[in-house]
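Colleague: Structures given as structure tokens follow.
Laboratory data are not the source of any read-out in this text; all were calculated from the coordinates shown. The shown structure was predicted, so the numbers you read here are calculated from the model rather than taken from an experiment. Cβ atoms are built from the backbone, for glycine too; each structure is taken alone.
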Structure 1
Amino acid sequence: MTAAPLQAIPDIHIGRVYDQRDPECEIHYETFGRLAQFFGRNTPPHRHYCFFQVHLLTRGSIRLNLDEGVYCGDAPLVIFTPPTVPHSFYSEEDTDGHVLTVRQEVVRSWYRAMPGQWPDALLREAAFIELASLPAESAADFTALVDTVELLQRETERDAKGHSALVRALGECAFIHLSRLLLAHEPASAPRPERSEDLRLFLQFCDLVEAHFRDHLTLSEYAIRLSVTEARLNDICRRMANLPSKEVVHERLLQEARRLLRFSAVPVSEISYQLGFVDPAYFSRFFTKRTGVPPSQYRLAGQA
């Protein structure tokens, strides 16, 4: 008897599924309560491909399945979920707080700007951190994290000059305080279960894509660097992100193109060269096929 194929854990893109005001936003804020009203207090297993997510609960309690671990805790607490890590949870009706969802390339750019500050593994490991479990000296960073996210909450409700820059700066500040908490939390928690080989390879693939998406490596070249076959790499990507491996690379290229079109004045032809396209016309076809609008039109819509 043939076994039924494994179903991919659903990927939830917050900007496209929940908040369509800015579907491609890089830093998304919402209260935990509003997200719970939309997705339910008993949220089934899901992932956020190419997004980091931080739950900062200030009230109530939660039962959480995170990266094969099971946790129960009372607020105040922090949940840190790296991209692609599956998670599900149940929360009581009075549970509330903040949820920050940030594109992985944004977070990595912050860490690259602070070389040597954090261990490489810090962004890979999920964490469940209750304030009561932290050393006393970490309380100041927990408070600062809450204060920073509350500032970010207020800024997301405005549309003043410098809005995008301030949101990004507050997001970086929040991740610095979070990183200090992650370091302080490290030894005391229960041993983490070993990651599945497929998840490990998928995360390595994402790191390679981040480093080389402008180089337009072939899938064969990516597979060789990972010591796997193209077929296995494609199968892993379909199960981890519900995307073929080729689309994982194209999604990263597309996101960088959107960012440059929205936040820079660089001509479209120059953007195509920056992204490794040898022909601006081919870049325009690539972008239009995936977004439904040409690059120049996308830029104009973002300036409206």
Structure 2
Amino acid sequence: MNLEDEFARHRGELIAHCYRMLASRHDAEDAVQETYLRAWRGFAEFEQRSSIKTWLYRIATRVCLNALKHSSRRMVPSALGAPGTDPDDLESPAAEVTWLEPFPDLLSNADPALVVETRQSLRLAMIAALQHLPPRRRAVLILRDVVSWRASEVANLLGTTTAAVNSSLQRARAELARLAPEEDQFAEPDEPARRALLDRYAQAFEQADMAALESLLTQDTRWEMPPIPTWFDGRASVLRLLAAKLRPGPGQRILVETSANGQLAFAMYVHGRDDAFHAHAIQVPTVTKAGISAVLAFHRADLFPSFGLPIVRGAA
């Protein structure tokens, strides 16, 4: 058995698994690195009573649970309090808050069929909801409902009983039903319509076309901008924010297509005094049949390299 090949084959799905647990791309990569170190050291004791994949998932889950003993829950702005009302009164980034991060899809080298199958479990709304679960309950739900382990396998990993696992799973599902949007709220238009809607959104945003944006956003749309704690709820509030913050006219910003959390996303660059375009935010819109119902715009230039994107682009 070539252990390096086995590690490489499962790396993408293990990173996605650790991301579901930790809600951070950086922490997930660190967890997988620690998983492989532990696997190398412990391979002599691996008795092959399970597959390499199952063994690695066991190690990775333990690594994540250990990491969660020493970390705080990762947040989105809407989990902190009521929405803002004044675009000119944005709170400064809160240093004491640990923010949820987007997941660059290029990190997952899983089979395309597997990506489609697990797409729902990577959506930002789902990852944010998972953060409300205690770590062990989070692990139970992910291992049972995403990785499709048997209850007995999860019980063996966590050192508990099958009955306790089933009880924990029931409670976790009930909590997610309360916190996460219903499945039908994620229903997207078919691919041509979805593609056309997002193309119109990118063009309208680049041109700061408020009339076009109004036609694309749903009435109850939500706009969040971590690490800025202030967030905006409802189309009217979001449009006031965008009208106040987007410099009008062509050539002020560009949106570059990328992919995050199983969703089409955009990397936003803003025009600088040096005539170049500088990394500003990774936007992850939620598209429904009614329009764009939410945008999480991560205002962090340091995220761009993990999406394979430069920090600075030449003049358009």
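Colleague: Which structure, out of 1, 2, was distance in nm of label points 7 Å out along Cα→Cβ at positions 201 and 289 calculated from, if the result is 2.6?
Modeller: Of the options listed, only 1 reproduces it.
Colleague: Another question about this same structure. Thinking of 1, 2, which structure, once mean count of other Cβ atoms within 10 Å over residues 225-232 is computed, gives back 21.5?
Modeller: Comparing all candidates, it corresponds to 2.
Colleague: Kindly point out which one of 1, 2 the value 5.3 was derived from, the read-out being distance in nm of label points 7 Å out along Cα→Cβ at positions 41 and 89.
Modeller: Answer by label: 2.
Colleague: Shifting gears a bit: The value 19.8, 62 for Rg and Dmax of the Cα atoms in Å, for residues 97-256 alone was derived from one model only; which of 1, 2 is it?
Modeller: 2
Colleague: Sticking with this one: Given 21.1 as the derived value for mean count of other Cβ atoms within 10 Å over residues 121-128, which of the supplied structures 1, 2 does it correspond to?
Modeller: 2
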